[in-house]
Structure I
Amino acid sequence: MSLSDLPGSLPERPVTDPALDPAPTQGPTTALAEPVDRVRSLWVTGVVLVNVGINAAFFGPIQVLLGQQAIHFDESQKEAIFALVSGCGAAVSLVANPIFGAFSDRTTSRLGRRVPWVLFGAILGAAALVALAGAPNVAVMTILWCLVQAGCNGAYAAITAAIPDRVPVPQRGAVGGLAAMGQTVGILAGAVIASVVSGNFAFGYVVCAAALLAGVVLYLFKNDDVPLLPEARPPFKLWAFVKGFWISPVKYPDFAWAWLTRFLVNVGNHLVTLYLLFFLKDAVHLEETQGIKPEFGVLILTGLYAVMVIITSVVGGAISDRMGKRKPLVIVSSVVISLAALILAFEPTWTGAIAGAAVLGVGFGAYLAVDFALISQVLPTALDRGRDLGVINIANSLPQVIAPAIASFFVVLWGGYVSLYVAAAVIGLLGAVFVVKIKGVA
């Protein structure tokens, strides 16, 4: 069955609440039209909940459940098992996001371009999570986690592309901020799920699967997704499809600079958070100085960081919409992220760690919201938004792969945590510098 044969009917448009949505919306007349009317609160809520479900399904396992399952198979080799499983999953995420985004771009279902892939990704991810609960060995565990990554990234690629499809530029910062808030709430939800199951990783996987499916329900019924007309889709040519994943930095320099800045800022952020447990144990000496176990310290700092991200992602996006400018806030937020790294570098105390986590949350929350709005304004074509945002999302996934090697080099071989966090600050500042190179967005 081809993508154009997918069943479905046009979704019913919800009633607008004038108090919440002062500008009534009719949506773009075609799937490729630039949106000009404000989206409804109910639609935004659906997008937020999809992000909550995806991130709960992803971070519950990656933070705790996969590690517990690795111990179940062989405690003496738990680090190697976890590295294998998570590394293979990360590799899948690098390719799944742009590929599923490109598939959604070409979908001519009556349900719209994005809805079928949100649904497919959620079902695939949930089924693989349930199967993970009964994985008989490490090989099957690895394959199933790769399928979870494929499903979650497929749904994420589609829901991310839905924002520039449906949201006008003057509202895009606010909606991007709310989507970032949903991601952070999902991360917290995943941590809560992992804590509540208390060692029962099999049950934890099932709960994560349920969270993923529950998260997509509202969007599936209230999506306002506009179908792509078959005549608007160019003929499929394999080489052209493959070649399309290379987006020329010469032809589209703003897109290239936007990719590079996001990559650098994410590398800096991962360097700050990656070895937080070891930093609290070996540099802060948290248990000796404060009587707090480092694991609990990480939970406190993560919670504080998440709260600040939630607040500033919403506020920062709304401010950028009101200003009508993106670059100044992206630059400021990148500088704030670098400041957080410097606090940890030169104040390796519990007080310094709390301050660093709060400052990092302030900077990264604002960055997530405003940078997404900026990126959505430099996408090369409306036809390929899903693919192009998938390419952008490589700048989110690739740092997860390379950050451990960079961090290990600094901590073990070159200066310890001071050099690690200074390096993170410098990398983040480079991201701020290169934002200036983007010419097509204020």
Structure II
Amino acid sequence: MIYLYKILVNILFLIVLPCLPFLYFFSEKRRASLVFRFGFKTRSYPKKTDQKRIWIHALSVGEVKSVVPFVQALKAQYKDLNIVFTASTKTGFDMAHQIFFKKDASLADQLRYFPYDLGYCVKKAIRQIAPDAVILVETDVWPNLLYEMKKSKIPVLLINARLSKRSLKGYLFFRKFASMFFSSITQIMAQTDLDAKRFQQLGINTDKISVAGNIKFDQPIEDMSKSYIKDMKNRFCIQKQTKVFIAGSTHDGEEKILCKVYKDAKKNFPDLFMILAPRNPKRCQDIASLFLSKGVHVQFMSIKTEHSDCPDVVLVDKMGELSRLYAICDIAFIGGSMVQQGGHNPLEPASFSKPILFGLDMSDFSLISNMLVDQGGAKKVGSQQELKEALEMLLKNNQISGQMGFQSFEVFSQNSGAVNRIINNMEHLKIV
């Protein structure tokens, strides 16, 4: 079966090959990663003979940010461990560089792009990295990679593993291949019992599946000093009476809704201020044009605001700023949820005890979002009108807002421990 996959992938590559020059020259994202993912302009970094090297891979920004506490704990417990970190996307790569390679202390020893799942690319990456074990985060698993790792007798762990209902249906359609594919993994550490049961339905040996929990609950609470919060409030002209509404990781289609909701809510709450952080900061110019056309005074975060000209809305036009900004908000909205994008991580505002609103599509964070709703820390809204009503209710009632914030933090704080369970499993398997 793996040979059929190899043949199909190679045929697909030959079909796509004539398009690669166009991708390289006309797509900034592809240009940044294309050469490296094919294995060119990469080099090997020798390790000490008595040193273990772990290859950790996360797909993109969300997975990179979620795996931070795991990498921190691993490096703290095993200081001599050599860690090679890879990401598939440019945004994920840039985020990893920002997080793991700080001047004062590096959490990883190398940063590379993840290879394309072609035999040559995978083999070259294995030769150059020479890992003692591979750790894949959440869902980014590839047949060629697993086949070559098994052939080289290199253990592969899938941590924070999840399997959606839709993905399960797809894998069950190719059940024999899926069973062989996932059985190549040494250990699958699922987020929930439901995820574990879904992996079992694929015919994977139950000894290879365990439930470790969700490492997103182990995110460190950012220590926001009073001076930082004061500086941010001064920068955005936030007064004592100002109410701050943050819309984080928004997608195309949501800004139009948020603009209307903000304008309507401001009629009743004139001191309302909004911070909007699109998932892709490059969309800020288009979003600014939309808001300005509706008579909303907007400013980019990268441009220092003059107190004589305070905006109604600030657009976050730089990656990596959003998680800290939740510290200064009163109410948070999670983007990607009112359009079919699966939502984004609601635990960032929860870690600051903020009441949370999101749309009906939180499928990528279904467990977390359901827990927050069930515990009273978040509210689902199904339309523009419902979002407006929920926002105005929280702006009007400080008691309800405070209680929701308290409950959201309870969900965040009471479900930690996945990182320790994963590392304990690694020790049992003699990975570290």
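No lab work stands behind these numbers, since they all come straight from the coordinates. Computed from a prediction, not measured in an experiment: that's the story for all the values here. Cβ atoms are built from the backbone, for glycine too; each structure is taken alone.
Looking at structures I, II, which one was distance in nm of label points 7 Å out along Cα→Cβ at positions 55 and 135 calculated from, given that it came out as 1.6?
The read-out comes from structure II.
Tell me which of I, II gives 25 when you compute relative contact order in percent (Cα under 8 Å, 6 or more apart).
Only one of I, II returns 25 for relative contact order in percent (Cα under 8 Å, 6 or more apart), namely I.
Taking -24500 as the value of helix-only ellipticity at 222 nm (-39500 (n - 2.57) for each DSSP H run of 4 or more, over all residues; to 500) derived from one of the structures shown (I, II), identify that structure.
I
For mean count of other Cβ atoms within 10 Å over residues 199-206, which of I, II scores largest?
Greatest value across I, II: structure I.
Could you figure out which one of I, II the value 0.85 for FRET efficiency 1/(1 + (r/R0)^6) of positions 287 and 327 (r between Cβ atoms, R0 = 30 Å, to 0.05) was computed from?
This value belongs to structure II.
In terms of distance in nm of label points 7 Å out along Cα→Cβ at positions 87 and 207, which of structures I, II is highest?
Going through I, II one by one, distance in nm of label points 7 Å out along Cα→Cβ at positions 87 and 207 is largest in II.
With volume of the Cα convex hull per residue in Å³ derived from the coordinates and found to be 145, which of I, II does the value describe?
I
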